[in-house]
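Trainee: Some structures to go through are shown next.
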Structure I
Amino acid sequence: MSADMLLNLEEEVSMVLFGVGFTMLLLHRNLIKKIMGMNIMDTAIYLFLAAKGYIEGRMVPILTDGIQDASAYINPVPSGLVLTGIVVSVSTTALMLALTIRLYERYGSLDLDQILMLVKKEEEQP
């Protein structure tokens, strides 16, 4: 049983990380902790894609030493997806942090429940 678990260790770690991030996203009321949960989930997905794209005994897909046989190289698509995902993740995190700063400046809190309560009070006032 333990030998089978070690066979897919990267995938299992990525699933645990995704669960931790999802739990943080759902259970915490602090906006910064929600952003951290999203980043942990992103990292779990990148780990999963990198683990699936790796093939034991193969090289990176850069033509060297005159080897042109495709079976000597790993698939470059998962690596490209990871790099693209990292760029999107950084941009999304920057936007979320900027919006969080604006919410804190306006409402003086990072607690989502308090912010929603203050927004309702603003809407009720004429």
Structure II
Amino acid sequence: MPAAVHRTPAIRVLPEPEGLPDPLPEPAAEDLRLETVLGALSDTLRLRIVRTLLLEAERFDHPCGWFGIDRPKSSLTHHFKALRAAGIIRQRQYGLERRSHVRIDDLDTRFPGLLGLIAAWEPEAD
């Protein structure tokens, strides 16, 4: 019986527009630690957030409301902060709103293949 062929969905890499606000504090690329990144991704909601950003991004960065997650704002803030603190996403402040995108180049350099695994992950149906 032939082995099943799994194709990794295409990760959407969008160009960084000019004139962006400075990013919020985050670890430097060389300070990213695999155990910290995997710890942040061990939460299914955070894994879904990253996968959604990788595969469905419509623009360079997105506000929390774009994801359509039915959770209290304080809960979402916690999850996005955990992803930023681990170095997985970069956030910028736009007035009262924070927008996020995945640090694709930094993560690919430090942990080759990780983003492909996230993109290929298939969440259980709700």
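Rule-based calculations on the coordinates, nothing more; no lab input. Being a predicted model, the structure only gives us computed values, none of them experimental. Cβ atoms are built from the backbone, for glycine too; each structure is taken alone.
Trainee: Of structures I, II, which gives 38 when relative contact order in percent (Cα under 8 Å, 6 or more apart) is computed from the coordinates? Intermediate values should be presented prior to the final figure.
Mentor: On the way: I: 24; II: 38.
Answer for the origin of the read-out: II.
Trainee: Out of I, II, which one gives 0.25 for FRET efficiency 1/(1 + (r/R0)^6) of positions 80 and 112 (r between Cβ atoms, R0 = 30 Å, to 0.05) as computed from the coordinates? Mind showing how you got there, number by number?
Mentor: Values: I: 0.25; II: 0.75.
So the calculation was done on I.
Trainee: If distance in nm of label points 7 Å out along Cα→Cβ at positions 40 and 64 is calculated from each of I, II, which structure is the one that comes out at 1.6?
Mentor: On the way: I: 3.7; II: 1.6.
Of the options listed, only II reproduces it.
Trainee: Figure out for me which of the structures I, II the number 11.3 belongs to, where mean projected area of the Cα convex hull in nm² was derived from the coordinates.
Mentor: Numbers: I: 11.3; II: 9.1.
That value comes from structure I.
Trainee: So distance in nm of label points 7 Å out along Cα→Cβ at positions 56 and 104, computed for just one structure, reads 4.7; which one of I, II is that? Numbers along the way, then the final one.
Mentor: Working: I: 4.7; II: 1.7.
The value was obtained from structure I.
Trainee: Additional query: Tell me which of I, II gives 9.4 when you compute mean count of other Cβ atoms within 10 Å over residues 16-23.
Mentor: Values: I: 15.5; II: 9.4.
Value 9.4 for mean count of other Cβ atoms within 10 Å over residues 16-23 corresponds to II out of I, II.
Trainee: Comparing distance in nm of label points 7 Å out along Cα→Cβ at positions 8 and 32 across structures I, II, which is largest?
Mentor: Numbers: I: 3.7; II: 1.3.
The maximum falls on structure I.
Trainee: Of the structures labelled I, II, one was used to calculate distance in nm of label points 7 Å out along Cα→Cβ at positions 24 and 96, giving 0.9. Name it. Don't jump to the answer; show the numbers that get you there.
Mentor: Numbers: I: 0.9; II: 1.6.
Traced to structure I.
Trainee: With helix-only ellipticity at 222 nm (-39500 (n - 2.57) for each DSSP H run of 4 or more, over all residues; to 500) derived from the coordinates and found to be -11500, which of I, II does the value describe?
Mentor: II
Trainee: Output the label of whichever structure in I, II has the greatest value of distance in nm of label points 7 Å out along Cα→Cβ at positions 48 and 72.
Mentor: Working: I: 3.4; II: 1.8.
When distance in nm of label points 7 Å out along Cα→Cβ at positions 48 and 72 is calculated for I, II, structure I comes out on top.
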